[in-house]
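See the structures that follow.
Each value in this text was obtained by applying a stated rule to the coordinates, not by laboratory testing. Bear in mind the structure is a predicted one, so any value in this text is a computation, not a measurement. Cβ atoms are built from the backbone, for glycine too; each structure is taken alone.
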Structure 1
């Protein structure tokens, strides 16, 4: 099972949109992939948990986290082979680790934690909470946005991950992200 969480080698630059729910990660991921004419890795948890909600009317449980992590890495490893420039990841295992620890009283499966810390990315884009909250079947903590944001930022700092804070409207966020990605591409 551990092999399913391992990041496979690739020739592309990998960036991650990282942060609390309803902060524009998917919109930014799609926009960046379109801008660079590349691919983006959608958030597997949304598909998995929406199916679970639709079929069972149940929300995420600790037992769901490893299948979610496996699905996320399967997508990332597959799509990383389709580009040699930039791979935009809507999320990563470190994000799953943060959610696990917050929702399940500090618990994170040791295997998930191992690969959340072992897998590497060139840059994280931390999405700030200055976007309007958009409710859906899966989002459940509009009142905890600031606490969640701090948890995500603390995780990046604690693990010495390179990151840039994205604030403002979608256009401003895209412009900031493009400037940072262009710097990475010039070094690549």
Structure 2
């Protein structure tokens, strides 16, 4: 079974994550995904032999609409999501505006914006398609995620390395998932 099929099966067997995918899907937002820790933590927990459980971090919802890219719009969507499910903490970011905060050229879509995220295993998103199947976006692939490799992406090797180092310290990933390996060779970082 390839990694994409493994991820789809893992999420389909996790009632909480699947329900949250359905909640986000119900908003019918353009180019909308649940990303980052929602996916990463599920896989790393699974690979550490842990049963599916509560989602321990914010649920990062990304979407893309250049005509609705205000901070207030994202906050209103977070409020809608809280009304649909208040059991988790929602974080909504329209990627059409995030390039300004990140010092990048404008992004073309939500999944293209993921190319500018700090780690390969974090730059992964999922959503339910029209047929309710699980779609995956992973610009750096799924090998690092399933290989338990923590690797920075391109600019986080150089000019943004301090951000990556701070994330390593504050996220405490290596202690939470002791089988993780910190990549020594960033050549696959994109």
Structure 3
């Protein structure tokens, strides 16, 4: 499996990931992602080179997607303490695995890839927020090494379950024919004289 950066032509597929996941989640009894997501937000993330696709081959349809950036969702900014906000972190958004690839550990491999990318870029944490009422999703992330930080007491905040795990190097998980790394990658620290 390889990882590639999403392009604007991938926008319909990214929207379909979202609607397919919403249908599956509804069958599980959760309203997560039930509201349509603005295509303009996904388009902006594609333009910022923050959206990644995971494929069995460059010519095949994507098996999964994730968006990675260094921005805290503005609605959740107050949930992270000022000290936490100051720490270097990469944030996971919109991680979706196509149902035909479910149960193969692909989501966990993507999280390990993201954690490795974060570590290589000098980040301290890999962070995420999850649907507040989706306890099954919380358990999934806890099972992949995330630690629950806090949950918002605001009943109107639908994605206020915060978690993080240390950024850490991992063995290569995906082929990388494009040299993928998010825009704005931190420059590695250089020693004097090198």
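Worth pointing out:
- Parent structure of the calculated result -8500, given that helix-only ellipticity at 222 nm (-39500 (n - 2.57) for each DSSP H run of 4 or more, over all residues; to 500) is the read-out and 1, 2, 3 the choices: 3
- Top of 1, 2, 3 by distance in nm of label points 7 Å out along Cα→Cβ at positions 72 and 160, largest first: 2
- Structure (1, 2, 3) behind the derived value 1.8 of distance in nm of label points 7 Å out along Cα→Cβ at positions 152 and 168: 1
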